[in-house]
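In what follows, structures are represented as structure tokens.
Just so it is clear, none of the values below were taken in a lab; they were calculated from the coordinates. Nothing here was measured: the structure is a model prediction, and the numbers come from that model. Cβ atoms are built from the backbone, for glycine too; each structure is taken alone.
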Structure 1
């Protein structure tokens, strides 16, 4: 027989079903901790507190690996469930949609805050914009693509709009870093420059 619960307390912090938790991946800290949503809490036959988790994946943990468009704090929800025990839990985390993630970081920067909410530090705030199926190694939904390279945007990097065609161009593709983009009053992409040159 097992007993189910709605929450548990660890080191003075209460964890609830539905919270996102950080779980230790290795005892020596050589591996990044796991990130997962707490689905259920049970007391098993041995009296140990068992936690059923639905894992988030970092880009490096997928078959595709980290790509140009992946943000530093980007994770993917997944269909991978597993059970861990309470001893492996380090702290809470927060996974937000991209818009809410940007809004939160702007508020934190404005108020110099390091703690987002009880048990969640700013270091453990992530964003999610896709779901990863581990059985098929596929992502959904598909991300919009931009620029002549036809790649999605990286939320950590600025893009620049062409004043001639209104297309969005990656700073990297335009040969500009974030400071260079911020310093420009107007910009014309290479494709529009070529069209103008060919027409003259």
Structure 2
């Protein structure tokens, strides 16, 4: 990836022609068309994009540009990414992972489509650390290796999770704690079980009414 800083007002294509004088203009146009140019962190293909002093220009490598294009096409909102992790905002209505009936309309499938173009390894994939219900929106952490996934899951009980919910009616108590015992079956369905069930997981939810 190459980085440049704009020193005077101009348009993107003119800036690229001047800055990348060692490349043919047709090649520069291809780079721009392919989505390999970011202005202040955002991909643009508009050759007349106005630039002002201080703007930052990034020229992405082919694999990185392909990944950025996939992200835009898939509508992914990636909040954080490094060599080990992906933190993504899941919209309501989208499954985190596949079911027997639905394999592709999932966040897991979309992230694999985003991640694979960045490597030449077709087996490259992301790893699910935790999930959100289909109707919930919020941040989900994915790992880029099995080792990172296992490390995160082994300490997941230390994570604090906050949910905001709209309810029908108002709880009698303005705040409180709900405790339950849950079990996940082979189909990833979660349901309540007795405290003495061998697979029971203790679930504790503290709630507080924010406004009515």
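Observations
- Entry that produces 1.2 once distance in nm of label points 7 Å out along Cα→Cβ at positions 23 and 95 is calculated, selected from 1, 2: 1
- Comparison of 1, 2 - label where FRET efficiency 1/(1 + (r/R0)^6) of positions 135 and 183 (r between Cβ atoms, R0 = 25 Å, to 0.05) is highest: 2
- Structures compared: 1, 2; top value of percent of Cα pairs over 19 Å apart, for residues 7-86 alone, i.e. the largest, recorded for 1.
- Answer label among 1, 2 for the case where helix-only ellipticity at 222 nm (-39500 (n - 2.57) for each DSSP H run of 4 or more, over all residues; to 500), calculated from the coordinates, equals -4500: 1
- Per Cα Rg over 2.2 N^0.38 Å, the highest-valued of structures 1, 2: 2
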